[in-house]
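Okay, got some structures for you below.
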Structure P
Amino acid sequence: MTSYFLEDFAIDQTFESGGRTITETDLTFFSMLSGDWNPLHANAEFAKSTRYGERVVHGALGIAVSTGMLHELGIFHESVIAMLGFRNWNFLKPLLVNDTIFLRLTITAIEPGKSGNSGKLGRRFQLINQRGEVVQEGESDVLVLTRQGAQARKSQHGQPAVSGDHAASA
């Protein structure tokens, strides 16, 4: 995996993760973790009577999986400072058990910081299912190091900019 720094990104640049199939176990574990046992997620008989005809996976699980897929890309391993949040996240289609999804990440904005050591990236997340349908999408800004900033951090701490996992689920 190759880390990208601020100057390595371009507006409209896209990255795609590998696919991941959402399982029954994912749905159950997320219900347990979140405490959300709404019948739409947890009651197969109830869900048959809904417009979807089956249980729907929690929308928040899609957000969580997207951050894992982002990590898989590896592009922020050594450059991330902090994720600044999610906004305008929309659930466009239902996410169902046995759907296979992948993340398409598009760079939407690049704003260098005043110090020259970091800057802000705008990003659009799209979760796409096996039928090519965008099931969820939203935006998230992230602060990342420039190469100069990474070198300064490395010199200061004697180690890579970020070791192991990324801060705040970049």
Structure Q
Amino acid sequence: MTKFRALAEHWNGSKWTIVPTPNAINGWTKKTILQAVAGSSSSNVWAVGWYQSGPGPSDYSTLVEHWDGARWQVQPSPDGPRSGSESQLFAVAALSRTSAWAVGDSSGPVPLIEHWDGVHWTAMPSRLQSHLSSPALYHVVAVNPRYAWALGDLIEKWNGTTWQQVQNPYP
């Protein structure tokens, strides 16, 4: 069996250096994959992805790691609404120490959207209206705490209170 390990590298202005990341989550070390990284400062960097959370080949749970300027630490993050689903995070946007967004897929009827409030990650409801059985979001950008966009199989916009689906001009 091929084993995947999360990899993080740091650029110091002249060269890249590998920085250790946690690879054992809840006792499982088969697969840990970091998909995206974003930060608001050198001591507030988030990396997201997924890890193999069970013995099955598609038992995936969300993986969120935080860089505090000295080391990477796993942060608890919710999976999708369906138990036993493949929950994966594909993108992250970091505004500050108290605001970050992560998006992905939960193999369910709505995409996975999570928010960091400075204390914990929370799954956010989506007002999805789609014909897709398992829509995913692959990109997220946040301009400020009241304005963000998430893109993937559909387009969603954060207005500071709720995520709302936006009509795709190219259906």
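Derivation of every value follows stated rules applied to the coordinates shown; laboratory data play no part. Because the structure is predicted, anything quoted here is derived from the model rather than measured. Cβ atoms are built from the backbone, for glycine too; each structure is taken alone.
Assuming -7500 is helix-only ellipticity at 222 nm (-39500 (n - 2.57) for each DSSP H run of 4 or more, over all residues; to 500) as calculated from a single structure, say which of P, Q it is.
For helix-only ellipticity at 222 nm (-39500 (n - 2.57) for each DSSP H run of 4 or more, over all residues; to 500), the value -7500 is produced by structure P.
If Cα extents along the principal axes in Å, for residues 23-102 alone computes to 37, 24, 17, which of P, Q did it come from?
Answer for the origin of the read-out: Q.
12.1 is what came out when mean count of other Cβ atoms within 10 Å over residues 47-54 was calculated for one structure; which of P, Q is it?
P
For mean count of other Cβ atoms within 10 Å over residues 31-38, find whichever of P, Q sits highest and give me its label.
By mean count of other Cβ atoms within 10 Å over residues 31-38, the leading structure of P, Q is Q.
The value 2.0 for distance in nm of label points 7 Å out along Cα→Cβ at positions 87 and 135 was derived from one model only; which of P, Q is it?
Source structure: Q.
For relative contact order in percent (Cα under 8 Å, 6 or more apart), find whichever of P, Q sits highest and give me its label.
Sorting by relative contact order in percent (Cα under 8 Å, 6 or more apart) in descending order puts P first.
Given a value of 1.17 for Cα Rg over 2.2 N^0.38 Å, point me to the structure among P, Q it was derived from.
Clearly, the read-out refers to P.
For FRET efficiency 1/(1 + (r/R0)^6) of positions 39 and 151 (r between Cβ atoms, R0 = 41 Å, to 0.05), which of P, Q scores largest?
Q
Work out distance in nm of label points 7 Å out along Cα→Cβ at positions 7 and 119 for each of structures P, Q, then name the structure with the largest result.
Going through P, Q one by one, distance in nm of label points 7 Å out along Cα→Cβ at positions 7 and 119 is largest in Q.
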